[in-house]
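Q: What follows is a set of structures for review.
Where a number appears in this text, it was derived from the coordinates with a stated rule and is not lab data. If you're wondering where the values come from, they're calculated on a predicted model, not measured in any experiment. Cβ atoms are built from the backbone, for glycine too; each structure is taken alone.
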Structure P
């Protein structure tokens, strides 16, 4: 019997596979197709979802799309870019108003508007937006279902056909009613609910066996849940004799972490894991580098060099020993690894050396269709220990991408104008504002942005901080991140100075990171947050000194996140303790959701 599925057309959205995952969580299998796909495979689907994407419907190079999809006698749901495209193609009015909506936005249903997609949804709710273009009027035959302050057509439905579209993202956890909306769409399609993680595991085991044949795997291990789950899955598929683990200490790990990782593998009984200390080689590879993408690529290429040297030392044939990686789908999509996707950041497991191996068929990545929460589900299905399954994620480049660098040269331009814009936005708030003279990466409208962060100085109140953060990032396109000053009481006159990723700066960051982590552990809060990052900024009043940023986040799947609201009676003493570290001039707390900011600053 053929498996029923819902098709997702991927226009390059950061969330395309997240849509697919949410539908899978509802028990229905999904398949992802390019938007220009032939109609034949779609005719077998129970419904079609048009994803978001980084493009504008007014772009000079529009994403190739087969408009005949809209004539299929199937339920159709357009999201974000899909909403705008559907509106434009069917005769609605779409415009760029010069500003967009990013992050949490209030949504109100149109009085009296009814549609099966909205069954059970309240009259007012919060949704997650990330768009530049706006639908101002629906196409003929469509009814407006809901609106926001900026967007008069935030949801619409056809009067007769089962065609619906939403400007917001129901697939992200930060849209509280998103699961309900997607469940309503699944119900409209009539698709059978037969998908679960056990089914994925069985398919993944078969896929690994088919891909590898009689070849073996040398697996990169980091001690994290992704690589360990992938390693366990491959071992189950092939047997322990055909899988080896290689833990490379790159010198960018947290304080005492290399020893802890190897001890963890010993407790799991994994005697086929070898540790290699390559910290000096990695530090030399990024010496003098400033640009985040350059650092990531240098780290990734060094991993491949160390791996190739290990193969040679052990007399292992590279064509017979494939590279295993715990790559997840967010790594691929953020690296621009699908058609039409924008590069948000280059991942170390997608550098050219890895791409060459992939092209040669020498890489196996059994988790590349999954998100973090699904990997944890799979870890539980594989009976891995709870402590490992719920370990905080830590990227391969480690602390090296939390150490922001700066070279001698011209300072950032446009800061005075940004400061004036921030002050104007805050004039009726209890906060004073400023702008830091560094840049951090963000994601706005599915596009990568790189901009200076705004600073809020004022009350210790999470609700007020969130409101001002959202107002600043929604109202000022050039701001993608907001922090609040924890210490000292007044913001010093900070300037950027020349600084690189050195052993000394890494040691300072590792100590700061350890102290914040220990404070969370003492309060039993590590399971309350998804990830804790501590960022080192090359800012001071002179040519020496640093600033620290605390960046704890709450997330389910990495694709979206909220800043964590830690207890103030923990945050304030920790910030005072960090001020006592050598050279630290100020401590900030990142109060930005994703989007518009990413987790990290690089």
Structure Q
């Protein structure tokens, strides 16, 4: 099993009643896998805070709840995460945070172990898929024993590596039920009374951590001591196979007495951890100074055995695998037939008129790369709306610059709605373009409230974006098909000229959705006679179009999806749908 599949299995074996989260690499597969197990309800939520709050409600009702997210998702859920320890929970409550060292699919590199310390909740770090499974059940037991949420922190390599996992049978948790207790659960008026209880619980968790069975010493060379946790343990074992290890499965609360006894055995102890000096700081703050950590171990990026060997033994630094053979660079591109391509082609044309496109998180972020280079910012989920509002407020209606926010349908529901409300409230001159492709595409076509389907593919109520936006008070709302480039450009121009907030919904389903992939589309045909060699079709950036200075565009029929975007802006009419040049449907199909 992969680590994510193992977490899902562990949740099922632990008798989880309900699981929810928001998709994001490297955590996505947990909810997807868990949705296939019987007896547990697994669903996507609108965003991570909503997911956390829903899971909290399940826990208050006495049932076991799991909530999953990638590391930046915990930032979104942090408001709830920081308060729940005050009241505590009833049914077991486990939060899975999947960190992304090296930023393989993330906009930042953050170490969420600090969230456990910040929120004063226990932290578990598995070292392989087996522990990923086992730790979920252990986390639920700890949660119910101490009436606290538990943070299970994985990383990209734990989430996606595969290993042999010994399976168990599901358990039936002891029944629990909600009983009215206003001084406990009505936190704001009673927070001062609850605060000392958080510290008292932390003291009991500290004692528990000292004897936790997965905080253990693995004897080896009596002259070499190593303290480590998580996936860094695996790398350390490869580089220092004979060392004596203190491996921490529960790294917060920090088992001070156990660690002190371990360090007293050595003149110097090596602290090997990926990311921030979380363990090292815990050692030093408790007066344990015979340690070497980030003086040797890199602070940024992922670790691996080669990097670790270079840091410890001074071996040659690892070479990039890309250096092993002359592979030409392959920059990231929109998928063939992607409707976002039309949006950014149109925006690129508007940049000459001073338009500034402020973007968001999604596969449409590729619009900031060549050949479009038309989305100039991308910070975090939902930021585009507020960024566009602020940019418009700063520049005013001086005719020089026009702020356009770019956001996807799922991201708009996740974090864009409050910004649009503020845009209306402040009578902004900004425009918002919603790239509605009927799915959460970047993380693998997951469902969202605008897709009209559940995680199981069943029909669900579909958010009507037009009615929603109109209800906020936007009086300029237009829905266009981004395949129609001319209509898109005309509508975008009108939206930008509108004397108030405006919204353009560029709606066309993602071609990676199975039903869309299975539709038969004829490739575009090239008629050389009217071609004026303007190269506009080639500069459009479609991977199916190559160029010959002698003969003009070359259409790769194996790649062409027949989206017709290139044909809609071909002035001379040299590019035509197959039917337009007299071909019967199906002739020449690849």
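Q: Between P, Q, which one scores greatest on FRET efficiency 1/(1 + (r/R0)^6) of positions 405 and 533 (r between Cβ atoms, R0 = 35 Å, to 0.05)? Please list the in-between numbers first.
A: Working: P: 1.00; Q: 0.45.
That would be structure P.
Q: Comparing P, Q, where is distance in nm of label points 7 Å out along Cα→Cβ at positions 365 and 429 highest? Provide the component values of the computation, followed by the final result.
A: Numbers: P: 3.8; Q: 3.1.
Evaluating distance in nm of label points 7 Å out along Cα→Cβ at positions 365 and 429 on every structure, the highest lands on P.
Q: So if we calculate distance in nm of label points 7 Å out along Cα→Cβ at positions 29 and 389 for every structure here (P, Q), which label has the highest result? Spell out each step's value before the answer.
A: Numbers: P: 2.5; Q: 3.9.
Checked P, Q; max of distance in nm of label points 7 Å out along Cα→Cβ at positions 29 and 389 sits with Q.
Q: Sticking with this structure for a sec: State the single structure among P, Q that was used to calculate mean projected area of the Cα convex hull in nm², giving 31.6. Walk me through the numbers on the way to the answer.
A: Working: P: 26.9; Q: 31.6.
Traced to structure Q.
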